[in-house]
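Nothing in this text is a laboratory measurement; each read-out follows from the coordinates by a stated rule. This is a predicted model, so every value here is computed, not measured. Cβ atoms are built from the backbone, for glycine too; each structure is taken alone.
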Structure 1
Amino acid sequence: MNSCPRYICFILLFLAVALQADDNSVRQTQARPNILFIMSDDHTAQAVGAYATLLKKLDPTPTIDTLAEEGILFENAFVTNSICTPSRACIITGQYNHNNGVFDLGGRITPDKQMLPIQLKKAGYQTAMIGKWHLKEEPNFDYYKVLPGQGKYFDIELRVQGEKPWPENIEKHPGKHSTDVITDATLQWFKQERDPDKPFFICHQYKAPHDYFENAPRYQSYLADVDIPEPATLYDVPDSWGSIGTRGHKDELIPHIGTSIGSRNQRRSYATHLFQWFPEEYPDDYDPAKLSEVESTRLSYQAYLRKYLRCVKGVDDNLKRLFNYMKEEGIYDNTLIIYTGDQGFWLGEKDFQDKRWAYDESQRMPLIVRYPKAIPAGIRSDAIIENVDYPALMLDYADARIPKTLQGKSFRYICEAGREPEGWKDAAYYRYWMHMAHHDNPSQMAIRTKNFKLIYFYGCNYQGEYQTPPGWELYDLQRDPEELRNVYDNPAYTVIRDRLKDKFSILRKDIGDDGSHYPKAEKVVQQFWYYDDNDRENAIKISAEFLKIREAELIKTGKL
């Protein structure tokens, strides 16, 4: 009978255990999904077939709809600040904007603060960022091809890695549409750069359908002869909607608050500006000055939706190209696919354009997650999700370290179980800081639960100046999902209102929005928080004062 010395047997046993552990580690790495994060700019839930009601029959998104059929669709996913750069900053850092420092379009995230790709690289993922970046600093990814700033729709340039320092290495694509180029770039990465021995994390991010909406020429006939359904509030918003903060004391600020589809807003409207960009979408004799407001609004809405939905159709068709390649390569089902927009967008509701508001049309984000190895098909969830939660989900699936700086929470359990775990958040926080910039939206903050939304239009810039009248709005979302009846002063809602306001105050503290970043703005926030009779009288005075300022500005620019 052969025998081996005890120490040799011990060594062999140690090696066997070590090899087994290493094999387990390899299997664990292989078991982790690839991650494909897809984000389109300004693609709102109303324009996704799986969500849409008004536009359901048009359905420009059959590819995205299939994702929803094969995964989970979230009905209550919300952006914390409905503007491009802040939304992206929340996702790359997992922090609210008052903590990551990106309050508006001027913000930036330095490479050392780009938490998500840093942690995924540490976890062994190969990382890539392709498309719209909008965070100004060099992306801290293994590979990138990104648009400079907002980027163009045609003849686009991409900032790439190369011999020169960021951002001087430029790749040009004359004559091509951005949606096609971005998809081509991602496919090129898959074919030429992807390391098959590593899981990948790739951000695939479109410029489309951001305004102004320049579709690829091949889509010009799409919807050309279709009469697109109109939202009920395109021409008429009931008096029960809004507050002094959005309408003025006696509706005198309606022409000045929120840019419009029709000619309501005297400074910026699609009735004038969209016609200047796309006259071919209007009748040859179109002249808003000679038409009724209803008719100019109708024609502008039809032109707007055609251009917007053509851009959406281009995104969906390009995703089909991307997904088909992944299926051919056998990596489609082993990839956690997340589809979203960087915020919602107005499609004519309440005669608004753009985003920025705390109302659901712009606060709600489309969010669909597909991973058939763990997520059942065809689930819909009304769990409250915020965009600061997105990176936590990805880190969770990657088995990566979740740093203490992360404010979001992983919703993996919800994805896989279809229900919320005990103690899951029951409210979303919102704050828009860019007071009366670009689209004439007052600064505002809000709390959104499943059943109610409380919005506070505090109405001032960072220095507490250029004030619009402060006002509060409360909406009962069960009875009034379109947010058309402000019940803040309705005696039947007094208890609910006060409880929500207390919850709002606590939530601000919990997430760290203590006002220390801009103390002069916070002074205004606190001044009108309780909104007593004296506050209301002051708001009326501010409304009159702002009207004078606004009219003087319009006279100076020749628009009044």
Structure 2
Amino acid sequence: MTFVLIIIILALIFDYINGFHDAANSIATVVSTKVLTPFQAVLWAAFFNVIAFFIFKDHAVANTIGKTVFKEYITLPVIFSGLIAAIFWNLLTWWFGIPSSSSHTLIGGFAGAALTAAWMKDSSLDVAQIVDSTKIWKTISFIFLAPLIGMLISMLFTFVMINRNTWIKCGIFALMAVGIWLLFQNFQENKINENVSKFYRIDKNSKIVKDETIKLEKETNPEKQAEIKKKIEEAQMKVDKAEKALAASKPFIHQYESKGADWVATQIENNVDIKTTITSRFGDKLNAYYKTELLKIRSKKDESIKVQYELAKTAVDSLKPVAKKYYEVGFDSMISMMIAKQNMNPADAIKFKEKMNMNIHKDIVKVVGDSDNRTLRYFMIGGLLIFILTFIWSEKVHEPSAGRQATVFKRLQLLSSAGFSIGHGGNDAQKVMGIIAAALVANGDILDIKDMPNWVPIACYAAIGLGTLSGGWKIVKTMGTKITKVSPLEGVCAETAGATTLFLTEQMGIPVSTTHTITGAIIGVGATKRLSAVRWGVTINLLWAWILTIPVSAIVAALTYWVVSNFI
């Protein structure tokens, strides 16, 4: 428990460092345009970092980070080593005023430590068996795509903002609002489908099929080949059943927006065969109660724990058939049979019943409801509506003037920087949430990253908010002045583009760098004036830092794990 506590403290320290390291991202333009003083700006940014807690429900980025490494290779020393590497790189780049990515250093450290740990035990393992290559490559691709998207969106906003025809400008913003509503509604539906698919364990059983197939290709012993083939067949049968359940659930999922999560859960319970899923979930709860996965990992280093592991595994194996009787006898009778089979004393029996308790209706409501992004949609549409009303007021109701226009854009910058700070909080706080949740899973405290207790997001959002309050003045100078000179109009465009990019990628569950995003957006507004307005030499130096972040963090984490493994 002490080691878990150390990891949680380290993770929150990283979150705090992330806050002051990335504070410049959301306040650089607002400070450089003198809309707010540095102190006012960090207060403003920190407040909206924390507000993000109430907007983002699904924690898709946290899920991506926590599942970058496959569950069986996530151990507390791996997480510890990844965090040490991430903190080291973050502080090093902060010291030299380089706006590097906290996201990528965390992913690089986590993956580097996991690969080292796995290969130290079994060098024949493929990379694809240890880390989710799809998530890694998607993250790497957005090192380049996030700033590019930010740049293109900022150029679009700039061209619209400088248009002299008020009605054309407002019409384009109205079309943007419609497009955002439809796009984010589609994100919501896709996310519900994805979450329900995970609820049915499609991802878990598909991975078993994939891993066992790789083992089968390498195995030469006929008896072991037969065992592996049996595992593949069993897992594939579960995948097929789960996919049928998902297909049967889709007509109800599609009606979530109009009828709500409670109605969807009721329809799934009444019309979809979810017996296999429920049995599987009880199996997971049994493994969590007896901490079989944790004991299995520890038994490889400590022979004395091997007996405990074998006893725990025997207990779980003996109780799994009883779990299949849930639909026949009900929860209370099933639990009584399990308690009697294990001959538990009254105190253990009470604890066991609490741990095994399952409310399937409530679980489905959470899975579906957590995918809701309507709050985010309303926020984005509301921002565009404010733009429309502001331009009508300043250009049609009043006689436009240079002074009034400058004042308008300074006020709009408060809105755009707030939006970017929300995106920063929602994207970056989730990365640490994923790491803490992974540690809790590795320690056997929770079954899955999505089951993280409420204190985890609260602590992470608070830590990043406090970090932002501390500021990051070295990087403010680079972001606010060295790349290109930014006016209030351009500040609005850059921050709005950065916020939009962060909202888009958060909905797709892609952990992007807020640093990369706002840098691309600032380059976009600079390039709109003329290409020579951007100091490309500074930009190229930043690009090198971005490219090096993941490999350097992975190497530092690998070395850290090698040292740590000799002591823990």
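I have 40 for relative contact order in percent (Cα under 8 Å, 6 or more apart), calculated from one of the structures 1, 2. Which structure is it?
2
Which one of 1, 2 has distance in nm of label points 7 Å out along Cα→Cβ at positions 469 and 493, as calculated from the coordinates, equal to 3.6?
The structure behind it is 2.
Out of 1, 2, choose the structure whose coordinates give helix-only ellipticity at 222 nm (-39500 (n - 2.57) for each DSSP H run of 4 or more, over all residues; to 500) equal to -10500 when calculated.
The structure behind it is 1.
For FRET efficiency 1/(1 + (r/R0)^6) of positions 189 and 357 (r between Cβ atoms, R0 = 30 Å, to 0.05), which of 1, 2 scores largest?
Largest calculated value belongs to 2.
Compare distance in nm of label points 7 Å out along Cα→Cβ at positions 133 and 165 across structures 1, 2 and report the one with the greatest value.
Structure 2 comes out on top.
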